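Right after this note come the structures.
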Structure P
Amino acid sequence: MYYKIIGGQEVFTPDTSLKVNGRWVSNPTPEMFEQEGWLPYTPPPVVIPPQEEPDYDQVVQAVKKMFSTETEELSDEEALEVAALYPTWHSKLESGEDCVLNERLWYDGELWKVLQTHTPQPDWNPRDAVSLFVRVSIEEWPEWVQPTGAQDAYRIDAKVSHNEKHWINTIDYNTYEPGVYGWNEA
């Protein structure tokens, strides 16, 4: 392709034909184009602007979002295998979004389940707010923890370890220490 400036504008012509001395010539030579004042046209290079790639945190958040509805249906054992897919307690605190009953959250390297719906507060983290959270565990005999009320009381047939013994709960919503009331030594 060739061009020349005519009337202050670039005019282009294909390189298959050219009017030379008043006659049309097919397949003209480069010398003929030059004789008639046409210059070879080289298109400017196409510059593709660099595309910004998502950073690692954006990818992680997208994966978590993608699996969020599927993770709700997992058993505790399955949930622990993919614990990093759950939202963090810190993200809930930062956004002010409520922690919802039975929702699982990642906190301090562990998975926690919400015991009652609440708006997160800085001093209500899962490790310290035992009335709001319980650590997700698949241990058959987890260590007994003193319940703070009915919301985290032990259900009938719950198994715990306490004072180097295994105990099975015999009453629903038991808040007593094993060996005091409502527990049978296994």
Structure Q
Amino acid sequence: MRSIYRVNEPDRAHFVTSTIVGWLPVFTTAACCDILVGSFDYCRQHKQLRVYAWVIMENHFHAIVSAPALPPVMSDLKKFTARSLLEQLDREGRRWLLDRLEALRQPHKTHSRYQVWQEGFHPQAILDDRMMIQKLDYIHHNPLRRGWVAAPEHWRYSSAHERLEGSAPALVCDLWE
């Protein structure tokens, strides 16, 4: 089923979510998380992706991003990470996970033996400051709500600690640039 979400306001930042098929726990090793972080960074450097905030959970990620052509950038990001994640899962010997990614592949996905991501990225345009703050809070508190950390900035795979340190690294853009 195709996503009903669309990028109708391409000049705005968007809150996005992408989920692993079957909510499988792919992002449970640093190597798998680093693949996604590296892909964000590549798209930032080469595809005009601006990353304002992000978090990686065990089976999905949330981010606030913008790009002149956001849908194809997100598609490229997911295609690249899918290939790289499959290779990494094989190296890690997580055969059970590869078997599930194969079993959950949608029939129309004939170009691959596996399906890593659910379709779409559910973009929601950030319409005002209130919405931006709400989405930032949601992203950064996700690991805290799960009970994984005592404070948002303690989660390694999130921009929360970058924001609190006072100087955003190259991956994260200033919100109001």
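Since every read-out is calculated from the coordinates, none of them should be taken as a lab result. Remember, predicted model here, so these are calculated numbers, not experimental data. Cβ atoms are built from the backbone, for glycine too; each structure is taken alone.
One table, with the values for the structure above:
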{"quantity": "Winner on relative contact order in percent (Cα under 8 Å, 6 or more apart) once structures P, Q are ranked, highest first", "calculated": "Q"}
{"quantity": "Identity of the structure behind 36.8, 116 (criterion: Rg and Dmax of the Cα atoms in Å, calculated), options P, Q", "calculated": "P"}
{"quantity": "Test item: log10 I(q)/I(0) by the Debye sum over Cα atoms at q = 0.17, 0.23, 0.27, 0.28 Å⁻¹, for residues 85-148 alone calculated as -0.53, -0.95, -1.27, -1.36, pick one of P, Q", "calculated": "P"}
{"quantity": "Ranking P, Q by FRET efficiency 1/(1 + (r/R0)^6) of positions 61 and 141 (r between Cβ atoms, R0 = 30 Å, to 0.05), the structure that comes out highest", "calculated": "Q"}
{"quantity": "Comparison of P, Q - label where FRET efficiency 1/(1 + (r/R0)^6) of positions 77 and 117 (r between Cβ atoms, R0 = 25 Å, to 0.05) is highest", "calculated": "Q"}
{"quantity": "Test item: distance in nm of label points 7 Å out along Cα→Cβ at positions 45 and 69 calculated as 2.1, pick one of P, Q", "calculated": "Q"}
{"quantity": "For 0.75 (FRET efficiency 1/(1 + (r/R0)^6) of positions 93 and 109 (r between Cβ atoms, R0 = 30 Å, to 0.05), calculated) the corresponding structure among P, Q", "calculated": "Q"}
{"quantity": "If helix-only ellipticity at 222 nm (-39500 (n - 2.57) for each DSSP H run of 4 or more, over all residues; to 500) is computed and equals -13000, the structure in P, Q", "calculated": "Q"}
